[in-house]
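Undergrad: Just below sit the structures, each encoded as structure tokens.
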Structure 1
Amino acid sequence: MSKPISRKALIAITSYNGVIYPDGTKTGLFYTEALHPYEVLTKAGFEVDLATETGTYGVDELSTTKQFLTGADKAVFDDPKHPFNVKLNSQLKKASDVRKQDYDVFFASAGHAALYDYPKARGLQSIAEDVWNRGGIVAAVCHGPVILSGVIDPKIGKPIIDGKSVTGFTVEGEVVMQVFEKLQSDGARFVVDVVEKAGAYYSSPMLPFDDYSITVGRLVTGANPASARSTAERVLKAFDKLSIQKAA
């Protein structure tokens, strides 16, 4: 890297917000998939910014139900003055306005919505590329890994996931959540199909909602909402390793 690595991270958020679930509710940001990384990184002393391709977002309505949001997470969601909510609702950045060179960690949160905008989110992809090409950490969770198909390593002229193991939300999980047919009818491609077409080896958790994350050098991916925290913790370990190497 051309400069000492900094404890500054960007969490990418999907900007798509459309109806997807059988009951007519919308997909968007799966709330804890951005909250948990934010909590892990800020606790470790990182300055964290949030950004979408368009500078706007909508929340995944399912992610705010009792099934997925309880306890401390629910308390945060209900507190508009919590630093995470202030960042999300008052300080959300547009990808094209971001100073990409400021960040040494890029983390793509998700929600099913990511399948609709991340593959073409060139602004966010360019930030991830810059982080990667300067030797930083690139991570994604759940449906987030679809953004990596467009993050190119100029040294090889291919996506940074080419030849690497990557995890993400399973097709079985789409069936369980009753969105398989909707995604197909909308022409949204499943995580496994996107990453394998980009040259990656897809690694699946035993069960769709098991906490499962993997690290391959400076690339970190997680499988589902339950994996957002462990994915961020892996990011910290990879970052600390980089710091030691840089100081040596």
Structure 2
Amino acid sequence: MSGTVRVERRGGCAWVTLDRPPLNLLEPGVIRALRDTFAALRADSAVRAAVVTGAGRATTGGMQLQYLMDLDPASAKAFITLLHEAIQSVHEAPFPTVCMVNGPCLGAGFELAMACDLRVMSTEASFGLPEIRVGVPSVIEAALLPAVVGPARAAEILLLGAPVTAAQALEWGLVNRVVAPAELEAVTQGLVESILAFAPSAVRLQKELIIRWRNTDLRTAIESGINAFAQSYATGEPREAMQAFLEKRKPRFA
């Protein structure tokens, strides 16, 4: 889509790579490219999953400080709103998203990783929200942290600005897998292949429910689930999946 965001299609999965070496630092051009990339993927019914990662040795080192330094209150609000739009486009994608954390993933990059459904992390990678060290609070999707790691650990990450190692990230529930760098892509691909093997409509309905559950009360969430369960029978996928299970074979979806 852009020179700063590269998209590679691998079957039903789009691999979206931040490509602004050496650290894939974020500035308005990169952020708009990410937002527009996910808007295009959202409109493509052939996309059944997406992987988000960074080129080279970092997922992203976070924001380009030279840009942030010159903001005033009005331009700061416009900028952070744009950043939220980009990360929200990932958070509310209608297909499952996986962040492949291949190196340092800091600031808005950490928030981008949090916006994905699954995270696979290299043993050599790290997370961090260092904004407090440069005079601004961590905002927008940093709000996801307390629900994932609890209020005390979230406060530690937010108020100390210290890096979170891969081992800590796994212990704290921030990631699904931590693997050696040489295994990172294969493990990520394995997760994607597991998702792609399932009934496409069921996966989309499940992702839609995950989004609803994040943003609503329990009663409404359950009602949405009842409707989604019934809706899944509008296709022949449940019958095929169940028949395949009983016959001990792989399902065949159209």
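Bear in mind that the values in this text are calculations on the coordinates, not laboratory data. Just so it is clear, the model here is predicted, and its values are computed rather than measured. Cβ atoms are built from the backbone, for glycine too; each structure is taken alone.
Undergrad: Looking at distance in nm of label points 7 Å out along Cα→Cβ at positions 69 and 173, point out which structure of 1, 2 has the largest value. Show your work: numbers first, answer last.
TA: Numbers: 1: 1.9; 2: 4.1.
For this comparison of distance in nm of label points 7 Å out along Cα→Cβ at positions 69 and 173, the top structure is 2.
Undergrad: To which of 1, 2 does the computed value -14500 (helix-only ellipticity at 222 nm (-39500 (n - 2.57) for each DSSP H run of 4 or more, over all residues; to 500)) belong?
TA: 2
Undergrad: Taking mean count of other Cβ atoms within 10 Å over residues 29-36 as the quantity of interest, name the structure among 1, 2 where it is greatest.
TA: For this comparison of mean count of other Cβ atoms within 10 Å over residues 29-36, the top structure is 1.
Undergrad: For the read-out semi-axes √(5λ) of the Cα gyration tensor in Å, for residues 77-188 alone, a value of 24, 22, 12 was computed from one structure; give its label from 1, 2.
TA: 1
Undergrad: When Cα Rg over 2.2 N^0.38 Å is computed for each of 1, 2, which one produces 1.05?
TA: This value belongs to structure 2.
Undergrad: In terms of FRET efficiency 1/(1 + (r/R0)^6) of positions 197 and 229 (r between Cβ atoms, R0 = 30 Å, to 0.05), which of structures 1, 2 is highest?
TA: Sorting by FRET efficiency 1/(1 + (r/R0)^6) of positions 197 and 229 (r between Cβ atoms, R0 = 30 Å, to 0.05) in descending order puts 2 first.
Undergrad: For which of the structures 1, 2 does the calculation of relative contact order in percent (Cα under 8 Å, 6 or more apart) return 15?
TA: Only one of 1, 2 returns 15 for relative contact order in percent (Cα under 8 Å, 6 or more apart), namely 2.
Undergrad: Another question, then. Looking at structures 1, 2, which one was distance in nm of label points 7 Å out along Cα→Cβ at positions 125 and 141 calculated from, given that it came out as 1.3? List each step's numbers first, then the result.
TA: On the way: 1: 2.4; 2: 1.3.
Attributed to the structure labelled 2.
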